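So, here come the structures, one by one.
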Structure I
């Protein structure tokens, strides 16, 4: 299975939300990263078939998705940042409603709803109105609706927003378990959510893809260039202008620990292994 974006752009009046994007998605987990306004949501909406590109085309296995119509939507699971629901609907009623829209018969709906409610610890609130749930529970309901039709392509926008650490960990394990034969595209501001599960990365900024590729290879481009050291607190402002400082931590006695990227390290620096966060911050300017 191959989902390919050929030179797609999307314009809204005077706003170019995304332009000249060329990507080829294959099965596995794709991490989509970028600051607010980078064009991530617009890209996902185009890939999900919710928005038509102003230019270019999207092909699934060499067939334009506009030609596939409903058969393409049958292969998609999509969780936007905000999903709509009737505030009077219970969790179970909402999922049956979505399942019906997706063309699932009652027997399949019942089976999938039970499986997903159990998977995401929602069985005990299946009769409760969605509007009465916590933010984290609502997000888990959104994940369930995206997975109802067991999609070949899963597109999720900030899926772990509102989830606690244990829930985020469980969701990461779930994605990993189902990713071998599915294309999974995850947009998130929580870099740790995809650091250890993403096979591939797409970084966007100002509506453009600035880099894309295999995750380990991209992060590996920083091998030998990430360091940690301790400096005097009053040196921090000056060094921030000269080095790409990823993180810093206040220490005792007016000292600060810094983690930074450089070709030539500061004195008394320790070489460390690069992380996804290092790579992301080294590439994206608007953070």
Structure II
């Protein structure tokens, strides 16, 4: 297939382009800057110059492709929906959401769990419902790890190295539903064959507690397992609104993607990877 990808030079994007190429797909990739264009070219994709606000560019690239994978993060719900609308209707369209929209899951949940999003991602509901109604496919990844591990590194490991202990919020007994970026990339490739209107949570099926993760990260950072508890108020001061998302207690099953797409995550020991 010929696949058009937005966000191809980003964390998820680089892994997804590599996975698409391994499966023999040709890739065009949106590139706003010279640096992004060079990065996607190096990954084996053909750059398409423009940004998410360039709706004519998006629509043209989508028309040339058999499928679209939208990974880039727009500045607002309105901008994200406008970009999605420009790219839908020309073949398979795969959109990126996130599991945070479900809020606390109160045990192990699946894609049909009710929405209870923190304010940070509350805008996603209207956007995703419209995309699904138009026949799009939505992937809702869990918290990502692997490779440069951006979110976890920025909000936990880097400050932890400076203070001598990796933080967690509250008592740290809340679970994080994790997925390795390479496993998620494989899910995006498999989602090209999904039925219109499908939703999949992209999770690895292993949901350690925040305190377990902090302890493993501490060992990996050379801090000998030292951790520190932050109140939610302290976390908000240090991290901003994303602290409310990190404080969620979430556990999910990847059963639907396994059954319908044959997706089997290969990375099943995130704590060992954090500690290594």
Structure III
């Protein structure tokens, strides 16, 4: 089972005086790259939020946002009445004017308005924390669904490589025969006498250098290990990436040793399938 790093989660909390919307967006990244946007009142909880997200999201480029929409009267700004009255009194000593006009002037002066710093209510915070959990769950559900699509594609690609490998195995005897005939023909074209026994020994030694038995066995094992890892409970994109590298190493070695055009064509097909796997592995958690 695997999870994609791409996902989206959202949760909405309706309080008596405000509506709080929590959003999570995630893209692929080698590590956890968390960007948090929230109103000032919730900044004191940012470290707690970051730890909560890090524990549950593990990896990815994550954008976390809290949006607050005030739905009822809940102003934290109040008129500083003693200061405003003092300003009006002083203005009356300077000019004779309508009190409404003097009030308009007074409220523009320094300290005429007090902004009370909001303190986050513990019950409100507990409710928000629950909604963050809900948003994370929503994001992980999205990641799981994306992961199922990726997993199906991986299984198809691995199966394709395995099918092509079977063709390579079947073709190998013909390859050895063709290499042998090509070398023998080259020697005969020289029209020089040679020791047939010595030539045969050298030929066997040379052909052994092109033997791909070990590579075929290792590649088969790596393909099986890839599928076994897909079947595990945990999503481990890094481990799958390492296995993919080993698969690529064996395919490349087979290609360099093949010395046979039909087999090299099969190697190109395996490389093409593996490249598509590697591209998708970048998005696996």
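Miscellaneous remarks
- Taking percent of Cα pairs over 15 Å apart, for residues 38-77 alone as the criterion, the top structure among I, II, III is III, with the largest value.
- If you line up I, II, III by mean count of other Cβ atoms within 10 Å over residues 62-69, the top spot, with the largest value, goes to II.
- Structure (I, II, III) behind the derived value -9000 of helix-only ellipticity at 222 nm (-39500 (n - 2.57) for each DSSP H run of 4 or more, over all residues; to 500): I
- Which of I, II, III yields 0.25 [FRET efficiency 1/(1 + (r/R0)^6) of positions 6 and 126 (r between Cβ atoms, R0 = 25 Å, to 0.05), calculated]: III
- Each of structures I, II, III was scored by volume of the Cα convex hull per residue in Å³, for residues 94-237 alone; the highest score is held by III.
- Volume of the Cα convex hull per residue in Å³ derived as 121 - corresponding label from I, II, III: II
Values in this text are rule-based calculations from the coordinates and carry no lab data. Bear in mind that the values here come from a model prediction, so they are computed numbers and not experimental data. Cβ atoms are built from the backbone, for glycine too; each structure is taken alone.
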